[in-house]
1. Taking distance in nm of label points 7 Å out along Cα→Cβ at positions 11 and 27 as the quantity of interest, name the structure among 1, 2 where it is greatest.
2. Identify which of structures 1, 2 gives the largest calculated value of distance in nm of label points 7 Å out along Cα→Cβ at positions 43 and 163.
3. When distance in nm of label points 7 Å out along Cα→Cβ at positions 59 and 83 is calculated for each of the structures 1, 2, which structure yields the highest value?
4. Of the structures labelled 1, 2, one was used to calculate helix-only ellipticity at 222 nm (-39500 (n - 2.57) for each DSSP H run of 4 or more, over all residues; to 500), giving -8500. Name it.
5. Suppose you compute semi-axes √(5λ) of the Cα gyration tensor in Å for every structure in 1, 2: which one lands on 45, 30, 17?
6. Supply the structure label, taken from 1, 2, corresponding to FRET efficiency 1/(1 + (r/R0)^6) of positions 35 and 219 (r between Cβ atoms, R0 = 30 Å, to 0.05) with the calculated value 0.60.
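What follows is calculated from the coordinates using simple rules that are stated; it is not laboratory data. The structure displayed is predicted, hence computed values, not measured ones. Cβ atoms are built from the backbone, for glycine too; each structure is taken alone.
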Structure 1
Amino acid sequence: MKKTETKSTVLLAHHLKSLRLPTILAECEKVAARCASDNVDHLAFLLQLCELELINRDQRASERRLKDAKFPNYKTLDTFDFKSQPSLNKVLVTQLMKCEYIDRNENLLLVGNSGTGKTHLATALGIAACAQGKRVRFFRVTEIITQLMEAREDRDLLRLRKQLSKLDLLILDELGYVPASKIGSELLFDVISSAYERQSLIVTTNLPFENWTEVLSSERLTGATLDRLTHRCHILEASGESYRLQDAKRRKRTSRSSTTATTTK
């Protein structure tokens, strides 16, 4: 609104800022000129502006959700190599991308060796959830336990619990890599227990269920944790070879081929 700044345009700009309608403010003159040229009536003009505002608002909200989720990397299902992990149920994964399991407060457990794409899938599912308006947060298990213990020491645990309770989907990555202390295990169980039938959880782990006691300090706590996680749950198992190991083998074969070709010359 710089070309023809009349009293009306100045006031309009002020009101649009007050109403927090930045897209209408930025596009108003451009859309007005186009509508005048196309002989579009004032209601259609207003409709076009409102549609632009809503589209832009949805985009900003989606970007905010992605930022708040704190994913370690941006991963989508398009870049996941199912051929390298044939044990994974691709049909189920594709269905889970619709996020209907979140509406039903169901959980997802991704079980498999290191490097089999569990974190990739968990992230892709989380990003899909963000795109559909869900509130998501990604934690490594060691990270959330550390934050819970620090909040407990600072007498700030209630605030952190409230933040977690507002999520639609909580992703807990890499359960099983580092054993938790007794207090840490109890705090983690409290998060899982609080989420039971109220929120959805995605948990990735390299341990079979019978070995979770190695991480969660006691059989009693392990049993209670698994009882809540596996009720109303989808389980995906990745039994293929590590992507990183496959890549290392490919590079080794390529290096040998190059060396052989150079020698024969």
Structure 2
Amino acid sequence: MKVAVCVKRIPDTAESEIKVDDTGKDIIKDKLAFIINEPDNYALEEALILREKSGGTVVLVSIGSKETEEVLRIGLAKGADEAVRIDNAGLAGSDAIVLAGVLAAYFRKEQFDLVFTGCIAQDTQDSQVGPALAQFLGWPHAMYAIRFENKDNEVVVRRELEGGSLEVKKLNRPCVVSFQTGGNAPRYASILGIRQARTKPLERLDIASLGLEQDEVGDTGSKTRLIKLYVPEVSSAAEILQGTVDEKVSKIATIIKEKGLL
């Protein structure tokens, strides 16, 4: 069983003040730490559990600059066997569909039984890569998975739907499964795992080696473009009324009258 896990390096903005840079199309990242996209961590955990049960190989795949190798090494330290970094040179301005096409070009050259992704990229709030990748490959796909089970030539996926409902779905292999948080908790990298990660294979590719032309990627190949990134202005605020019921009613009546709502 050969399983690929697509991972993304993202800035950790959970407890940081976010500022837009001078281009108006990105944030200032020089003081931010970088981590593996959280849903991708859950996808990796499912792949590692599957390998422990059924054997096989877990390969991490990521698109990015050389700095991306830092998070790939983290994934290798957690237990993945190999990693592949597709260099992002020439990919500036690529939208999610183009990036899915780049990943598809790699998977067409390799033989994988399963491809796991996270259900969303936390930095861009984008959920298109998994479904688009499956479409490019012509493979079945399941989104928002929280549980996974391998059975003979098919897999059983439990998906969380709106309202907390669960859907059980069977897919033939090969297929693409996109995981969300809330499934099996991702493991931590051990000291031994960190040491072993230093010597595990990490292949480096570029778009030319995948048979892609420059006009197929970047701004030229993308159907969507980022126009502007900004922090919304605060135009209104909530007011919490204090006092007894009669006092609150009186205040509400005054506010309505002052604003000319009646």
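1. Sorting by distance in nm of label points 7 Å out along Cα→Cβ at positions 11 and 27 in descending order puts 1 first.
2. 1
3. Structure 1 comes out on top.
4. Working through the options, I get structure 2.
5. Label of the originating structure: 1.
6. Attributed to the structure labelled 2.
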